[in-house]
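Nothing in this text is a laboratory measurement; each read-out follows from the coordinates by a stated rule. Everything quoted here is computed from the prediction, not taken from an experiment. Cβ atoms are built from the backbone, for glycine too; each structure is taken alone.
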Structure I
Amino acid sequence: MAVQLQTVRTPAEEAILARLAEGGRRHTQTREKAVARLRANGLPNRRVEAWHYTDLRTLMRDAPPPFEAFTDDLVAEAMSQSAALSLKDAAHVLFVNGRFVRHAGALEVVDADTGDQAAAAGDAYGDDGAVALHRAFAGRTTTLRVPPSHRSIVHLDFRELGTDAFSTFPHLVIEVVEGADVLVLETHRGPNDVSYQTHALIEFHVASSAKVEHVRVNEAGNKALSLSTLGVDLAARAAFQSFSLSSGANVARHQIFLRSLGEHAKIGLAGATLARGRQHADTTLVVDHTAPRCESREFYRYIVDDMATGVFQGKIVVAPNAQKTDGGMKSQTILLSDTAAMNNKPELEIFADDVVCGHGATCGSLNENQLFYAHARGIPPVEAEALLLEAFAGEAIDRVGDEQIREQLMDKVRDWLAQRVKS
């Protein structure tokens, strides 16, 4: 007698599929492909290699409905609140519960129904489970066009409001024209004690000889689930630097898919993650070198306390024709308790023979010799520990080029350390 196997779906998967069956959304090839993937595979789980350490099927216990109750009062309330960071002279682009609502400054912004054209460049990561979930529900695409200028400054300000659980699916495309130079600050802030979810997709198309510095700050609420995908295509001689500071959300995964499509592109990715309580914080990146003579550097620091879990997965891929590639990746972690956990998985996939690539990962506790040195000079133990942790995170933050952002990031690290002492 043949045994028939039946897939057992979680309540979150059942809710997702039920909403997809309701219809009412624009039918595009991109969306239909995403829906088919969700129906066939469900949410990514530990059997999927890229999601082995972040089992979304287990961590995503429910699937709140997409937020739709937009009102003028909601926007006014959002505008009355402060952003996670401020940036002088920036073109301000405000998103409330995932929807673009306004912008100020000399910047071309187009907001329209999501279509296939906006997502065409994402084929390199279209099979990812989080991207599929986003594309199945995303309703609009906001496109920013950065003009050729000496220096453009943009603040992407994402604010979440509400008291009941909800989900958001923002999609943002940033087109950086040839020779342009832009600083992009991306901040996320939301309420505590609300089980909201954000499923964001932000895509950069960087033309030849353009330069981008991108800084992301995640201060999502303490019960939030934050899934963020950053997709980047770089043309010849383009430069892309990105830094992420993550301290918010109960479950957070920031994933980066970056492709160097032209020669002499330069890539710099860095981040600092602060996790405590029972937080789960994941950074996953794939740097795909498809053209010769490109350079990439990745540098990440984690501080993990209590029963929190950190995840770093970094992969450098070098195509057969990407000769003269220069790649280096490093992840370092300090565990502050016996119950904190860190999962490191650095990888190299090299198909060319004339390259210089390497990776390294370390995980340990605070240096006892350094603590003793501080104690011997009259620095109280709590202060000595905070100074060492601040310096540890600061080495990652130092990779941010803008001084005013750098100082604000360090203030946030100090605040986090101060709250740790109080608790």
Structure II
Amino acid sequence: MPFELIPHMLVFGGKALGYHQGRPVLVSQGLPGERVEVEPVRTAKGVVHARLVRVLEPSAQRVTPPCPYFGRCGGCQYQHLGLEHQGAAKREILRETLRRIGKIIWNGEIRIHAAQPWNYRNQAQLKVTRQPDGRIKLGFFEAESHRLFLIDTCLILSPRLNALLKTLREPEWSNRLGECEEVEMLADDRDEQVMLTLRGRLKPKEAEALAADCLDRLPGAATVAVEQGRNWRVFGEPALRYSVGEFQYQVSPGSFFQASRFLLPELVAGVTSEESDRPKERGLSGAVRPARRALALDLFAGVGLFTLPLAPHFERVIAVEVNARAAADLEANVGARSLQNVRVVAQPVLDFLRRFAQAEPDLVVLDPPRTGVGIGILKLLAALRPRRVRYVSCSPPTLARDLPLLVARGYQLNSVELFDFFPQTYHLECLAKLTRIDRPA
């Protein structure tokens, strides 16, 4: 039965939290301070999950969503919140998550780096389903479900990807994708070339013919990969080239790369900028350069987003990446710049740290997946006593879980920054900087 609710805060995940008859209630599309009517959908672990029925007294921060699909498509959660308020809301969500989960009271500044609010996504996964009438349809998942939702255009996708979305939805193309489960699109930094990955049950000859047509007829298509379990076939260019500032990265099918084409230079600078601010020294050629530190570890290194910019500032950089395809890209990217001081280790971070014995590295960069670093890795890392740690996180809950272990082992949290890579959504990237506290014996 519907009831009235006054949400009092936004929480990570895109919902507003309020209380009804003493029970916590989460509702999508609600805003703090407004009076809304909601309908319960389900209850899990004592929390009522509700659907917004109507807004009775709107918040002054509420705006009309510009996208006609908002509320049904699962891609965006905050289009009803004015853009000027989204960054501040995410900042308070981050602060509250650190306090609630990690018991970390961070009252210092959280600097917000804001991206352009629209057409920023350089990556998308189109779901493919066969309708009851036999027609093949492409789209995204409906909010909080695995039902296909059809859209004509997406306001947060890049122009190139929107053009491909429109083309692939035409029957001429969609009917040929019936044996696929998903089509992933990744555009380069200029939004010109695209890597397509087809996942599903395509037969070899069908895959080859479809890939050839994609490369020949789809504007911008440079690479087409067909993934079937652990088997890959790649047509066209073997990899996409992606530039971030002065650095260029090879990104092959199966490698992870950031899904927003803005703010990456700012994130790289946030992790590495302090390295270039040190006292200068004169090299053998007579050129003056910042003095280099001894050792940096780049853990969960991916294709080397941070490895390459770190290399000029350290005598040695060790980059660790478990994904074989990403590690191969990392090797190629290091080799392309002839970085003799970089060692690539293709194994799990936990296995690497179990065998690594050099104490007190100058810097450790952590950029884990959404699941976070984890207690096992953090214990081994803390035992090495690195002087500084830079933790890049796309999940405030796992960051809040991990940071207390470092703090308990002698590290001080110096700063927290928020990178709003994904406006209109609840997603955020953050950077926590820590230094080791040298206690007197």
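For this structure, a couple of remarks:
- Origin of the value 19.5, where mean count of other Cβ atoms within 10 Å over residues 384-391 was derived from one of I, II: II
- When FRET efficiency 1/(1 + (r/R0)^6) of positions 144 and 216 (r between Cβ atoms, R0 = 25 Å, to 0.05) is computed across structures I, II, the figure 0.95 traces back to I.
- Which of I, II leads on FRET efficiency 1/(1 + (r/R0)^6) of positions 304 and 328 (r between Cβ atoms, R0 = 25 Å, to 0.05), largest value: II
- For 17.5 (mean count of other Cβ atoms within 10 Å over residues 96-103, calculated) the corresponding structure among I, II: II
- Given 36, 21, 18 for semi-axes √(5λ) of the Cα gyration tensor in Å, for residues 40-231 alone, calculated: source structure among I, II: II
- Which of I, II yields 70, 61, 36 [Cα extents along the principal axes in Å, calculated]: II
- Answer label among I, II for the case where relative contact order in percent (Cα under 8 Å, 6 or more apart), calculated from the coordinates, equals 13: II
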